[in-house]
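There are structures below to look over.
Derivation of every value follows stated rules applied to the coordinates shown; laboratory data play no part. Keep in mind the model is a prediction, meaning the values are calculated, not measured. Cβ atoms are built from the backbone, for glycine too; each structure is taken alone.
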Structure P
Amino acid sequence: MQILTKIDDICRELRKVRLSGKIIGLVPTMGYLHEGHLSLVDVANDNADVVVMSIFVNPTQFAPNEDLARYPRDFARDEKLARERGVDYIFYPESDEMYPAPYFTYVVTEQMAKVLCGVSRPIHFRGVTTIVAKLFNIVQPDVAVFGQKDAQQAIIIRQMVRDLNFPIRIIVAPIVREPDGLALSSRNVYLSSEERAQAPIIYKALSEAKAAVEQDLAEAGQIAGQIRQTILTTPLARIDYVEIVDDRTLQPVKVVEPGTFVAVAVYYGKTRLIDNVYLKER
């Protein structure tokens, strides 16, 4: 495994890989790896000959009041886990390598970035689409793998790839969960023991909603209300949103149809957790 920190160096290395006819897979991450990230590496290895993992805590997707400075970082641990899982290259740039001053250009997906997480994090997806577009241009992968836990992100990136004609196949891998159902996230380390004990109610509420749909409940407002009611049985929960939306437009639906999923964001203390479940697959 090689670790490269400069854009010119990784472009040079991957040019040789590309000329040899090998398929390149990309797994973009912000580091502090867990099994969710590593499952994306497994998917990339199944679909590519060479796997590149980027590790970069992207400053442009954090607002001034968010957790950029305290976002968990442990590159030595990340390097070990990536090597053991079969990553071929780690791209680990500094911020000024990715955003040389002065920097003026951003990629925006308009309406899709203004709903769900975009309401409380208005600059977030501008930062996400910009850094992912930059990584796509630097790595030029054939395949890129993202996680279903960040469903809005994955849908927005698919739209960006389609709209901007990136010749890249996007694969969205399933959510990896703790035994009690909590979706794996680097931010879970922020939870106190009491918050961590209450947080699995999120997945319980989503699972109950899916079961209700399977029993023919279809009215989105009623389903969302039940989810809210269940989550708020834990006293430390503060709901940011519960939305039932279409997986192509991210717009709310009134009735559950194929392609409908429920997305939630819930605060426990200062820690914001997101999760989602498809109510009906497309």
Structure Q
Amino acid sequence: MPIVRDERVLTTEGVSLATQAFGRPQDPPILLIMGATASMLWWPEGFCEALAAQGFQVIRYDNRDTGRSTTGAIGDPVYSLDDMVEDAMAVLDGYGAAQAHIVGMSLGGMIGQLAALAHPDRVETLTVIGASAFDESDPDLSGIDERFLAHFAGLAALDWSDRGAVTAFMVEAARLSSGPARPFDAVAARRRAERECDRAQNIGSAFNHASLAGGERWAGRLSELAAPLLAIHGADDPIAPLAQGVRLVEKVPDARLVRLDGAGHELHPDDWPAMVDAIAEHCRRAPRRPG
């Protein structure tokens, strides 16, 4: 059965958000929130279709400053993580969803945590992939791999008008994010980076995400999370090491952790079956709460 697709540009509070949905509108919605600097293209179509085939309407969207959503000047974000939470709620409103299962990757997982705290009536379940607790500040936890930090230090000299240079930068970032036991597909990474460059209104503005603040009023309150939490984490994640995912699960009552041995900070096709099954089971086992 073919997967139905629905593309919309939603506008809220003067902000436009480009969206795409897979699956039947009458099925329970899953909202996908991507991480820092990445548009919805980083939720692969095959992954979205596999989730939709499980009986869900799967909605992905471009965060602010990415893709075809509202984009500002490089280095000058005029919004916070709290605003991005409200963007997620606006996407649900646009699709007529009173409640949804939220799946967030990396920074998207942090936004999902804040959304579940700020809007407990709207978040049925929460799944985070490669994410740490939004309020974690333990210096004893290992952080981002030094090779990745060194690569991103080159941003200052990057010519955003040079499509080839920007594409190469993104491909190398993807390679550094991958796990040691997963084959890195450089061709696929380049195609995605080229699509990202070609459809972005201002590709450099995506890196505004690195300087966002917000969510302070929820710090230390993860134990209040009402939505059941599932954390999926690569055992060899170089961006958010596994220990950060473990710490997150420890903070939330009854949270569960699925460890992907050999995986990094990625949505690798080899892991899609396990991830899709885990997410679908998590969504189905949660009792529906009043909206």
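Comparing relative contact order in percent (Cα under 8 Å, 6 or more apart) across structures P, Q, the highest figure comes from Q.
State the single structure among P, Q that was used to calculate semi-axes √(5λ) of the Cα gyration tensor in Å, for residues 206-261 alone, giving 21, 19, 9.
Checking each candidate, the match is Q.
Looking at structures P, Q, which one was mean count of other Cβ atoms within 10 Å over residues 54-61 calculated from, given that it came out as 23.0?
The correct label is Q.
Source structure of the calculated read-out (Cα extents along the principal axes in Å, for residues 158-197 alone, 35, 17, 11) within P, Q: Q.
I have 18.4 for mean count of other Cβ atoms within 10 Å over residues 94-101, calculated from one of the structures P, Q. Which structure is it?
Values: P: 12.0; Q: 18.4.
Derived from Q, not from the others.
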